[in-house]
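Following this line, the structures themselves.
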Structure 1
Amino acid sequence: MDREHRLKRLRFRAWHRGTKEADLLIGGFFDAHHVRWGDDEIALFETLLEEQDVDIMAWAMGTQAVPVQYRGPLMAALETLNYVPIAR
């Protein structure tokens, strides 16, 4: 599968998680960061999307320890939470 197709598929999966909160956190993160990702980051994000939303959200908010396989720059960027759109 080519890069563009993988990214389109990931964007859909990131924005269709099942709850609005998860959509905003995971989808917003994808939109803010995917253009800078190489194949390794894409593969890691694909794996991350297999996890439960409550776990991903807990890792991003720091209420649960991040599993070893996800520690690194991608998770550090997820933990910033500066990509979540907030209506004012």
Structure 2
Amino acid sequence: MVLVEDALLLAASAFIVTSFVGLFRVVRGPTMPDRVIAINVVGSNVVIVIALLAAAVGEPGALDIALVYALLNFLLSVAISKFTVERGGVL
């Protein structure tokens, strides 16, 4: 079982690195839609990392946290998109 836990932790660390790449796109994104998509990608990566860590540690309660965070990530994406459209920021 140690091999499975190590593989899950390795996958979680890969998603963390991908999140930092996404954060770079949030800061340096040329357009607002690029930034919105990058925020959504980072949020999705956080949900995946929480789920992988929950599986590696054996804590099923953390999956509830991942589910709530996924819902909040979706609502954030919708809110930012609506705000962008109302301000006329869509190309």
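FYI, it's all coordinate maths here, none of it is from the lab. In this text the structure is predicted, and so the values were computed from the model without any measurement. Cβ atoms are built from the backbone, for glycine too; each structure is taken alone.
Annotations
- Which entry (1, 2) yields the derived value 0.7 for distance in nm of label points 7 Å out along Cα→Cβ at positions 10 and 42: 1
- Distance in nm of label points 7 Å out along Cα→Cβ at positions 34 and 74 - structure with the largest value, from 1, 2: 2
- Of the structures 1, 2, the one that -15000 was derived from, the read-out being helix-only ellipticity at 222 nm (-39500 (n - 2.57) for each DSSP H run of 4 or more, over all residues; to 500): 1
- Identity of the structure behind 1.0 (criterion: distance in nm of label points 7 Å out along Cα→Cβ at positions 50 and 66, calculated), options 1, 2: 2
- Parent structure of the calculated result 0.93, given that Rg/Rh (Cα atoms, Kirkwood Rh) is the read-out and 1, 2 the choices: 1
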